[in-house]
Structure I
Amino acid sequence: MKLFYTSKSQYARIVRVAIIELNLTEQVELQEVTVRDRNSELLNYNPAGKVPTLATDDGFILSETRIITAYLNHLNPEIKIVADYSDGFSQQLEGITTAFLDGISTWTRERRFRTETEQSPTIIELEESRALRILNYLEKIADKLDQTPKLAHITLASGLGLEIRLPELEWRQSYPKLAQWYDEFSQRPSLQVTKPES
C-alpha cells in the first residue's frame, strides 16, 4: 500500500498518525507529493489531486481521511480507532472535531495564502465563531476525553496543533481543561513524529 501525503496537510497527518497507532508502518509506504500542481505524481493515481490518498494492495484508490482510516482500521481491528455505530458519543465527537478542523483549516488558508485585500472578513469571522463555539463545547466535555488514540481525538489534536500557523486563535488560556488534555495527548510518539511545521 502507498499513502500519498503532504507534510502540511492535517488531514494526511491524521492518517499518518493512524498508521503508526495501528502498527501498519511496515505495510504502508509513505510518499510525499505536491498538490495544486499539474505535474504531480498524485494525479496518476487520484484525479481529484487531494491528499491523503491511499493506493491499496487490491488496486483501489481511496481518498478522504475517514474512509482511509476506516480501511486501515479493518486491517488491524483489535485496535479501535474509528467509531462504530454502537458508539454514539465517539461518532458525535468525530463529526464535531472534523468540523473544527475544517473551520480552522479554512481560517488558516485565508490568513496564510491570501493577501490582505483578498481575504474574506466574512469567512474569517464565520470560521472564528465556529471554532470558538466548538472549543466551548469541548471544554465542557473535556472530562470525557481520554488519551485513547481514537479518530476524534487525533482529529482534534490535529486541529489544535494548527495554533502554530494561526497565532490569533489563542485558545489555551480560555480552555484550560482542553489545553491539559492536548498537551498530554500530543506527547504520543505518533503525534510527535507528525508534528506540523509553522
Structure II
Amino acid sequence: MTARTASPSSTTVAPPPPSSGAFLTLWASVGVVAGLGLAYGLSAMHGATVTAGTTSLTPASAVGVAALCYLAAAATRTRWVAWAGVPVFSGLAFGGLLSTTPWWVLFALAGAVLLLVGIAVGAGRVTVTQAVAMVGYFGLTVVALFLAPRAGLALAGVVLAAHALWDVRHYRRDVVVHRSLAVFCIGLDLALGALCVALAVLG
C-alpha cells in the first residue's frame, strides 16, 4: 500500500471562524484590555490614579474614535479602514488636547469631511447612517463634558456601554466593518463604560 501524505491544507492551522467562541473571546478580551488601558493611560497622563483621573473625557473620546472608525469604513466602502482609524483617530484625540481648538470640535469636523467623502464616492446611504449614529452617540458624550463631573462621567459611561448595541448590530449583519473590530469594540465599550459608571456612582 502507498503511504498517504497529509495535504498542506490538512496541516495548516486555520484561524477561528468569526462565530466561534475562540474568536469572540480573543477580540473581546483585546477590547477589554484596550479599554482599561485607555483609562489608565489618560489618568497617568494627568498624573492621577484611575479613580481620580477618569473623567467624562475618557468615555467620550472612546465613543468619538469608534464613531469615526465606523464612519471612515462606510465612507470609503473599505472594512479595514476602521482598524486603521483606531490609531489615527486616537492620535487626533490626543492632538486635540494640545490644540487651542477643542478636541471634540476636531472630531466633528473629521466626521463632516468623511460624510462628504462618502456622498461623493456614492456611499451616501450607509455613510449618512453612520453619521447619524455619530451625532447621537458622540453628541451625548459631548453634552456630558459640560455637566458636573460625576454626572458627566455617568452619562458618558452609559452612552459608551450602549454603543455596544451598535457593535452587535454590525457583528450580526456582518456589514461596514470587520467582525473582529465589532467584537473588539464590544469588549472595550462594556468594560470601560462599566468602569466609568461605577466610578461615577462610587465617587
Structure III
Amino acid sequence: MDLNTLWINVKKIWENGRGYELDEILEETEESKTAIFIKDSTRAFVFVTTKQVSVQSIKKILKTAEENKSDEIMIATTGKVTPQALEIGRQNNVEFIHRRAPLLYIFDHWLVPEHRVLSKEEAKQVIEKYAGGNPELLPKILISDPAVRILRAKPGDVIEIRRKVPPKEELVKKYGKKFGEHAYEILKMLTPAGEETAYRIVIETPEEYLY
C-alpha cells in the first residue's frame, strides 16, 4: 500500500467512520503526511507514513501533537512499529495502524452492514428487551473487530448492526448489470426480510465470557 492509498483509507476512518472533519494538513512529504481532524472541540492529530515508526520518530510525533494541542493521536504506517515505540504509544494513548494491526475502512463494501454505537440509554433499553437486563447474555463482538476499531467502541458498549437490502436497480447502477444482480441475490439470501437488525456487546477478549 502506498502513502496516498493509506491516507485515503485513514481519512475515511476519521470522516465517514467517526464524524470528524479534516481541518488542516500540517506537513506533507513523499514519505509522510501529518494532519489535524476536528469534531466539535476535539482535535485529532494524525500521522501517516510509509516508514517504520521508531522510538525517535514517535517522540517527535508526540511533541508535534502536543504543540498542536491535540486531544487524540493516530499513527498509521505501512511498515512496522518497534516494540519500544508501541509501548511509548500505549503510555500516551496513541492509536496505531501498522503491518501487524492493519485497519481498512470496510463500510464501503456492499457486504458490510451498517454499524452504530448505541447511546447509554439506547443500550440499556436493548439489554432490557433482549437480554433480560443482563448484558452478558447479549451476543459478543471483540474490540479487535475492524468495525469496532473504526467506531472506537469500548468494552461494554453495545453495537447496533443493521443490514438493509438496497433496490436491485441501485446495485446495478453502482456495479453494473451482471455484478449488481449477483450482489442483490446474495444480499437477499443473507437478509430474506429485506432488513434486519442485530445487537452485539463489545468485549476485550473471548475469555471474558468463558464459564
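Values as computed for the structure displayed
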item	result
Ranking I, II, III by percent of Cα pairs over 31 Å apart, the structure that comes out highest	III
If P(r) over Cα pairs in 5 Å bins from 0, in percent, for residues 21-116 alone is computed and equals 3, 13, 23, 22, 19, 12, 7, 2, 0, the structure in I, II, III	III
Comparison of I, II, III by relative contact order in percent (Cα under 8 Å, 6 or more apart) - largest value held by	II
Source structure (of I, II, III) for helix-only ellipticity at 222 nm (-39500 (n - 2.57) for each DSSP H run of 4 or more, over all residues; to 500), computed value -26500	II
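None of the figures in this text is laboratory data; all of them are computed from the coordinates on show. Computed from a predicted structure; not experimentally measured.
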